[in-house]
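Taken together, the values in this text are just the output of simple stated rules run on the coordinates, not laboratory data. Fair warning: this is a prediction, and the values are worked out from it, not measured in the lab. Cβ atoms are built from the backbone, for glycine too; each structure is taken alone.
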Structure P
Amino acid sequence: MRKLVYYVGVSIDGRIAGPDGESDFYPLADDMVAWMSERYPETVPTHHRRQLGLEDAPNRRFDTVVMGLGTYRPALDIGVTSPYAHLRQYVVSTTLKEIADPGVELVREPLGVVRELKAEEGGKDIWLCGGGLLAAALLPEIDELVVKSYPVVAGAGVPAFSGEFRPTSFTPADRRSFSNGAQVTWFTRAA
């Protein structure tokens, strides 16, 4: 069975973006960018892959992405309607009327769609790209967390999970540190 994996960057105070969707406050380092490009090349948006030399990089972990409108909107704002053209793309929104790009599917009810995707035979895992409301709604289906923790406090913004009180246990499986002080920690759903 395919896994739903929430691969996400967070600040010390658990924010995945600033109040207006900012993510440029995360300190990046060359060793971390190189590692992310090697390990998770498919998480680099299509319109940035060429500048990182990833235009022909195969999808290593994911073949599908599920994102909320807040994650999709920055691409739309710069005229990109298919930000991850190298993946099957699903945008979850109750307010967006339509998506004109045939490579992106609009989803109103994400839980059922994710369950169907997870039940598909073969294929790679499903990347939950964000945001916090969507992550909270899909928490029952999240199999793994890959959390990029950055040494910065945002102070306000979009939380990694924004929903009802629902304690859910995960077990740390591995951790890697980088020169910028950031760490990536893998968590698996506790039995």
Structure Q
Amino acid sequence: MSDETRRYWDEQAATFDDEADHGLRDPAVRQAWADLLLPLVPPAARVADLGCGTGSLSVLLAGVGHDAHGVDLSPRMIDAARAKAAAAGVPARFSVADAAAPPVEDGSVDVVLARHVLWAFEDPGEVLGTWTRLLAPGGRLLLVEGRWSTGAGVSAADGEALVRRHREQVQVRMLPEASYWGKDITDERYLLSSTA
């Protein structure tokens, strides 16, 4: 991604966690995400959290014993993520890198997790090809995406079609509940889960 994109997300870092689903500061919102994601992650999993932002999901996963490695293009997001992990006393790791080309070896992780990231790429199908190659045999792809009222994003149908270019098995769960977002929503948000 471009330097302009990096600068944009650097500028967003200071207030990024103000959104309930970003910061997971509200215990009820945090619990909703834990209840959604943790059952889908195998025990003691190696997880690549791509486009991790301020690292809330990496910290959540590391806090229950997973080996979480967050990757984000923005140095300021990664600084915030490292501070959050330190404050929580969890060993999540973080790298400044483009989520489209993360510093993760092919076949080395059990889970690739990305939340509201795929829509931002010019060629999301190509990025998904990269991400699926990172997975060890039997690994799981977990994508939280949406199609927002602004017109940005990826619809659930399009997201499923993109994943099916690379993997046969895909499940879609719509996420309309306010418990995930800290507010009522009217746009389309969902979780795609795919295990080889």
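General observations
- Calculating FRET efficiency 1/(1 + (r/R0)^6) of positions 7 and 23 (r between Cβ atoms, R0 = 25 Å, to 0.05) for structures P, Q picks out P as the one with the greatest value.
- Highest-scoring label, criterion being distance in nm of label points 7 Å out along Cα→Cβ at positions 55 and 71, among P, Q: P
- Origin of the value 0.95, where Rg/Rh (Cα atoms, Kirkwood Rh), for residues 127-174 alone was derived from one of P, Q: P
- Relative contact order in percent (Cα under 8 Å, 6 or more apart) - highest-scoring structure of P, Q: P
- Origin of the derived value -0.39 (log10 I(q)/I(0) by the Debye sum over Cα atoms at q = 0.14 Å⁻¹, for residues 15-94 alone; candidates P, Q): Q
- Origin of the derived value 3.2 (distance in nm of label points 7 Å out along Cα→Cβ at positions 79 and 143; candidates P, Q): Q
- Structures P, Q were shown, and distance in nm of label points 7 Å out along Cα→Cβ at positions 31 and 151 at 1.2 was computed from P.
- Per distance in nm of label points 7 Å out along Cα→Cβ at positions 63 and 183, the highest-valued of structures P, Q: P
- When helix-only ellipticity at 222 nm (-39500 (n - 2.57) for each DSSP H run of 4 or more, over all residues; to 500) is computed for each of P, Q, the one that comes out at -5500 is P.
- Answer label among P, Q for the case where Rg and Dmax of the Cα atoms in Å, calculated from the coordinates, equals 15.8, 44: P
- Entry that produces 13 once percent of Cα pairs over 21 Å apart, for residues 47-110 alone is calculated, selected from P, Q: Q
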